[in-house]
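J.: Below you'll find a set of structures to go through.
Taken together, the values in this text are just the output of simple stated rules run on the coordinates, not laboratory data. None of the values given here were measured: they were computed from a predicted structure. Cβ atoms are built from the backbone, for glycine too; each structure is taken alone.
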Structure 1
Amino acid sequence: MKDYSAFPSLIVERAEEDENVFIVSINRPDRMNAVDPETHRQIGRVWRELDRDDDCRAIVFTGVGRAFCAGMDYKKERPAKGGPIHYRSLRARPGASKILDNIMEVEKPIVAMINGAAMGMGLILALACDITVASTEAKMGDTHINIGVSPGDGGILFLPLLLGMNRAKELLMTGDVFSGQQAAEYGLLNYAVPPEQLREKTMIIASNLASKAPYAMKTTKAALNMILRRRALDVMDLSHLYEQLAMRTEDHREGIKAMAEKRKPKFTGR
């Protein structure tokens, strides 16, 4: 097996059930696997290394401990001050888009094993995978609106495609949290199973994918993901810009403060 020690925020290992299936786990359980800037960079880069690894035929993406990924680590992020937005926020491929691009460019199939909370960016990382399997008890949602910003990580891309416009509007505009069971019933996920069955179900799917002809697999995935990537060109840059603008408001600072203090925010429209 190749050396993946260059990704210390992640654990990359062979699955015991199938040596051709590799498991990538976000390893920040003390922060519910929330993504800080360094972990963000590592998640963006690890896929290319896995694509070059001939021993790997399918990938499972999950989190260590009781969460899949709780979203961005706001303890490591400071809300931007007001004033003109920096030109770098207008870049054609912002960070969130690059991570999604890198996941969708991987030639090997990726199965998300959603073992616990998948919030904000965490939910989008799961939805960018090819097949999603969640614990019925996992909590998830795109909760950007609850901290006074619009969803710039990919919710605008994935939720309307998977759910239809009305349901997507409901979930993105309310910021409601829902269970893995509800997500599967909505059609947002492929499967929701009891927690004790999650790994078995996920590995059955991953092993099945690993057994397929590699060239047929990668070309099928590439063609399907072209639909997503073209749609991403339409919406991701704009949604990212709106998010960056919202991050410069007093409402966003209030949202972050309220989240830290575990209270309901009081938004003023400023």
Structure 2
Amino acid sequence: MAVLTLDYRCCNRKLPQYIKHMEVERIAATARQQLVADSIDAVPFEALRQISGLKINGIDFALEVSTDYPVHDEQGNHVFGVCEFDPASPNAAMVSISPVGESLSELLALSTFAHELGHAVFDAPGWIVQGSKGPGLFDEIEPAMQRAYRTTTPDSDHLSKSLSARPTTEEHFAELRANEFMGSLLVPRQRIIAAVEALAPKHDITIHRHPSTDPDHPGTALRITADGDVGFFDMECFEKALATRFGVNRRFIQVRLSRYGLTGQEAAMRS
């Protein structure tokens, strides 16, 4: 069983202050180092399943994990997963992932788990601090077993939202932050760049090198294109090969390639 120890900028209520992309990447990298060896590309589902506790900014709490039972939202709809905190159990957060089946593949279950773990890392400490204060004198007291703090992953589209999107609410930002943690944990920037370097020649993918315009990642940046007669097919096969290497689906790889500036509009702007 593993206990993750992580730190980041937060207020006195243990709520995360505004955290940039590169800070989320760093936090995810630190978590990854505590879960798998440096030589491993794909984080196994079981490695996440073995997390038994978190120590975040000095807040120690257990992480209760459930992967055996279908998960539903407050309206009774089937969902991929949830992260929640019950003030009646003040020293634990819970991550629940629906079992693999018709609506949830093994690859989506892994992504969902990593996303909800992001909520446990960034949101649960604040829930715990707030929950420890109890209701105010004039607050309506909720039933003891009602979970007052919860985030929900309803479907696969929820896992594709990027932190580059403009958040409109704190809740929206929390979801984007959890997605960025998920992406950086399962497919880190430097590991996918190394994989691109290794696999590109085998799939007729061209690597273009140019000075980086990203102040957080100076030096040389990469952009990839498929310039052959069957470029679309070459890129599809390349993305599938990367997905297999990292244990995620092709859509996940497409998002990370774009997020790291190797493809898409962001890559074109930097070239």
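J.: semi-axes √(5λ) of the Cα gyration tensor in Å computed as 35, 20, 16: which structure among 1, 2?
T.: 2
J.: -14000 is what came out when helix-only ellipticity at 222 nm (-39500 (n - 2.57) for each DSSP H run of 4 or more, over all residues; to 500) was calculated for one structure; which of 1, 2 is it? Show your work: numbers first, answer last.
T.: Values: 1: -14000; 2: -12000.
Among 1, 2, the structure yielding -14000 for helix-only ellipticity at 222 nm (-39500 (n - 2.57) for each DSSP H run of 4 or more, over all residues; to 500) is 1.
J.: Ranked on mean count of other Cβ atoms within 10 Å over residues 7-14, which label among 1, 2 comes first with the largest value?
T.: Working: 1: 16.6; 2: 12.8.
If we compare mean count of other Cβ atoms within 10 Å over residues 7-14 over 1, 2, the biggest value is for 1.
J.: Also, I was wondering about something else. Figure out for me which of the structures 1, 2 the number 0.7 belongs to, where distance in nm of label points 7 Å out along Cα→Cβ at positions 127 and 159 was derived from the coordinates.
T.: Derived from the structure labelled 1.
J.: Additional query: Consider the structures 1, 2: one of them gives 2.5 for distance in nm of label points 7 Å out along Cα→Cβ at positions 55 and 247 as calculated from the coordinates. Say which. Before the final figure, lay out each step's value.
T.: On the way: 1: 3.7; 2: 2.5.
Derived from 2, not from the others.
J.: Moving to a separate point now. Quick check for you: by distance in nm of label points 7 Å out along Cα→Cβ at positions 15 and 71, which of 1, 2 is greatest?
T.: The maximum falls on structure 1.
J.: Oh, and also: Can you say which of 1, 2 returns 20.2 when mean count of other Cβ atoms within 10 Å over residues 31-38 is computed?
T.: Label of the source structure: 1.
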